[in-house]
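Visitor: Structures incoming, each one as structure tokens.
None of the figures in this text is laboratory data; all of them are computed from the coordinates on show. This is a predicted model, so every value here is computed, not measured. Cβ atoms are built from the backbone, for glycine too; each structure is taken alone.
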Structure I
Amino acid sequence: MRDQAYLDWPFFEPRHRELARDLEAWAKHHLAAHPTQDTDQACRRLVRLLGAGGWTRYAVGGQAYGGVHEQIDTRAVCLIRETLAYHQGLADFAFAMQGLGSGAITLHGSPEQKARYLGPVARGESIAAFALSEPEAGSDVGALCTEARAEGGDYILNGQKTWISNGGIADFYVVFARAPGSQGAKGISAFVVEAGTPGLEVAERLEVIAPHPLARLRFEHCRIPARQRLGEEGQGFKIAMQTLDIFRTSVAAAALGFARRALDEALFRATTRPLFGQTLADFQLTQARLADMAVKIDAAALLTYRAAWLRDQGQRVTQEAAMAKLTATEYAQQVIDGAVQLWGGLGVTRGQVVESLYREIRALRIYEGASEVQQLIIARELLKRYKETQTAKGGTGDGVQRPH
């Protein structure tokens with residue numbers, strides 16, 4: 001049984017502890033470390049399985065629309081992602097995309113939109129996708145070029161999206177596009193585009209080191225009715241950022257799940273591998289490595305669940321979520337690399353858990369804002385808060401005495 005002592009931290013309520021322990025038992029019974037079938041088929045099966053288990057209900061908000069709570073419980077989402085990632089990376093992906101792909105609808109959808117899309121997502125009957133990135137616009141959302149031109153009671157979409165998770169298997173996409181002639185964050189709106197809509201084409205399937213359904217989408221005179229717009233015209237940038245603020249913290253939680261599994265694999269290897277008349281664990285170098293792994297996991301976990309707790313208290317967590325994602329993904333990469341090293345040649349052999357983790361973790365340092373972008377966000381927020389403090393004090397300094 002894996003160590004879940006962190007569930008006793010004060011960030012969690014009894015319902016969170018019960019959720020984590022119930023999901024742990026479910027995952028042991030239902031999830032294999034390595035799905036054997038085609039990735040698309042595996043992902044579809046996992047969405048149905050998670051839906052049947054009631055877990056995808058946590059990915060949407062609104063009890064009337066199938067959600068467990070009225071608002072998305074960030075701590076619950078993080079605990080689910082951590083647990084699923086520990087057992088199987090693709091299961092974490094399947095759950096996460098149900099939330100990210102429908103999150104904008106939870107936040108800004110009309111009652112009609114919520115009724116149409118959220119219920120099937122919560123039940124695992126419909127697969128969601130979030131279409132924001134473009135060939136020349138990833139972390140810089142304001143640079144996106146896909147255009148949405150109003151025409152009568154419709155919008156005509158033209159452009160491309162790439163690195164779209166669930167691309168090719170999704171039942172609908174939340175698409176971000178700008179009004180003709182607009183620049184930067186202004187003029188961007190969000191739309192729900194159903195798969196099969198004329199003018200929407202899966203232009204290319206993309207293969208990455210950890211197999212997930214990914215695609216490049218093309219929109220050519222793709223006509224959708226105005227009722228498919230989410231929120232008001234020009235609110236798309238805000239909608240995208242609010243959605244990412246919820247799920248960016250959960251990326252950190254997924255990294256934690258990978259890192260915890262890597263540490264457990266490292267402990268197993270270290271205590272069972274004979275070496276020079278001892279076990280690998282008897283060497284001080286090994287002990288130092290294991291200690292470093294444990295410290296990094298706890299540091300990342302504290303930042304992750306602080307951000308999740310703060311958001312559940314209704315606070316803005318742009319800086320805290322960025323800190324959590326940056327730390328958890330970077331540290332998880334280091335922890336997993338250490339586990340691979342302890343496993344030696346077996347660690348880079350396909351089919352081993354640590355080899356799979358090594359491939360799974362790499363993308364997390366890039367998607368939903370690369371590590372370098374998280375650093376920029378943190379610095380920007382720090383400077384903003386400092387300047388606000390100075391303004392409140394009348395610009396008289398921070399009160400600290402310094403030598404001239």
Structure II
Amino acid sequence: MLKAVKVRLYPTIEQQESLARSFGCARWYWNYALNACIQHYGQTGKSLKMSEYKGLLPQLKVEYPWLKQDCYSSVLQCVAINLDKAYKNFFDGRAKFPKFKSKFDKQSIQYPQSVTVVGEKLKIPKIGEVKAIFHRVFNGIIRTVTISKTATDKYFASILVEVECSDNKLGGDQILGIDLGLKDFAIVHDGEEFTKYSNPKHLKRHEKNLARKQKKFARKVKGSKSRQKQKKLVAKVHERVSNSRQDFLHKLSRKLVNESQIIVVENLHIKGMVRNRKLSKSISDVGWGMFVNFLDYKLKHKDGQLVEIGRFFPSSKTCSCCGHVVDELPLDVREWDCPNCKSHHDRDGNASQNIRAEGIRILSMDGGNPVLAESRRSKSNKPQGGKAFVDETGSLHRPVRAV
């Protein structure tokens with residue numbers, strides 16, 4: 001099983017300069033190879049194979065000696081592999097067309113080998129031993145290490161480790177139905193009652209501060225040092241919003257996964273929903289897609305399962321008591337009475353109960369026990385390995401103290 005651990009790095013000034021040169025070499029080769037692919041396609045109408053622009057590396061190192069001096073050779077080879085993956089994702093419809101990289105954006109390089117952990121440091125080729133904060137001990141074979149630098153000049157290392165599979169079946173065995181919303185972030189039904197978790201509205205708490213700093217940034221002269229400093233201040237606000245959102249989603253998803261074995265959610269068309277100009281900012285800020293991804297990998301880690309029902313299932317308009325479906329139910333109606341059985345429903349609580357019932361119905365179609373039936377089907381149809389589980393490390397700037 002592959003497991004990813006993200007740690008914070010604290011390089012010295014000399015190591016930061018070495019990393020900057022490595023970032024620059026990888027970025028230059030990415031842009032060079034991407035430009036070669038675009039020109040080759042324009043001239044021949046065919047895609048340039050990875051072996052061709054990867055084979056240009058020996059000649060490029062002769063023409064540009066700094067490619068060999070400042071950057072580890074395997075890093076440039078990883079750039080070619082990643083560019084080939086980007087093209088495949090584009091042609092398969094999973095991503096947009098690859099873009100040229102800029103030195104003003106986030107920087108990253110990947111080491112497929114030769115990176116080791118030495119005590120409390122990470123030994124990187126041509127960089128040296130970099131101070132790192134390891135929040136927990138992990139045992140396994142290091143596959144790849146990705147070094148990244150954020151817009152706020154913070155350094156991180158994402159370590160992909162191959163570990164032995166362990167039996168992680170601790171926790172609850174409930175089946176939960178979750179209805180995601182904006183007023184309340186999640187309404188969870190466990191079969192007996194529903195619980196509402198309010199929406200923290202992370203961006204709204206920082207909007208005034210962000211607007212003030214963005215206004216100062218817009219008034220700065222382009223290319224000046226003061227503009228670069230103000231850009232970093234704006235990036236820090238965005239980073240604070242992102243960190244608070246991920247902290248909330250990680251804690252809530254961990255709580256729900258510990259209580260359950262199966263979680264049922266709706267397959268929401270988020271890309272289409274953000275086209276609503278009145279709700280686009282709120283939908284983007286709430287982080288539904290990220291929350292579902294967190295639930296998915298955490299459930300797989302404990303041999304649980306995430307079930308997604310169809311996005312057109314009328315969960316809100318269906319009576320959970322008799323199954324009657326009303327014709328219309330506007331968004332401003334938060335409570336309603338069923339015209340058939342006269343039952344009184346909370347809109348979101350009723351939806352979460354219907355989502356849970358629909359998930360159980362889908363699973364029970366392959367046998368009597370939905371848990372066993374679906375686990376047998378997933379083991380026979382899905383390939384093992386290949387996808388990494390993210391390790392929750394908590395704060396990335398403070399070490400964990402032994403109790």
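Visitor: Ranked by FRET efficiency 1/(1 + (r/R0)^6) of positions 222 and 350 (r between Cβ atoms, R0 = 41 Å, to 0.05), which of I, II sits at the highest value?
Guide: Evaluating FRET efficiency 1/(1 + (r/R0)^6) of positions 222 and 350 (r between Cβ atoms, R0 = 41 Å, to 0.05) on every structure, the highest lands on I.
Visitor: When relative contact order in percent (Cα under 8 Å, 6 or more apart) is calculated, the result is 14; to which of the structures I, II does this value belong?
Guide: I
Visitor: Can you spot which of I, II the value -17000 was calculated from, given it is helix-only ellipticity at 222 nm (-39500 (n - 2.57) for each DSSP H run of 4 or more, over all residues; to 500)?
Guide: I
Visitor: Another question, then. With distance in nm of label points 7 Å out along Cα→Cβ at positions 70 and 246 computed per structure, which member of I, II shows the largest figure?
Guide: Structure II comes out on top.
Visitor: While we're looking at this one, here's another question. Computing distance in nm of label points 7 Å out along Cα→Cβ at positions 230 and 358 for each of I, II, which one ends up highest?
Guide: Once distance in nm of label points 7 Å out along Cα→Cβ at positions 230 and 358 is worked out for each structure, II has the highest.
Visitor: Could you figure out which one of I, II the value 25.0, 81 for Rg and Dmax of the Cα atoms in Å was computed from?
Guide: Structure II accounts for this read-out.
Visitor: Identify which of structures I, II gives the largest calculated value of mean count of other Cβ atoms within 10 Å over residues 78-85.
Guide: I
Visitor: Continuing with this model, one more query. Identify which of structures I, II gives the largest calculated value of mean count of other Cβ atoms within 10 Å over residues 94-101.
Guide: When mean count of other Cβ atoms within 10 Å over residues 94-101 is calculated for I, II, structure I comes out on top.
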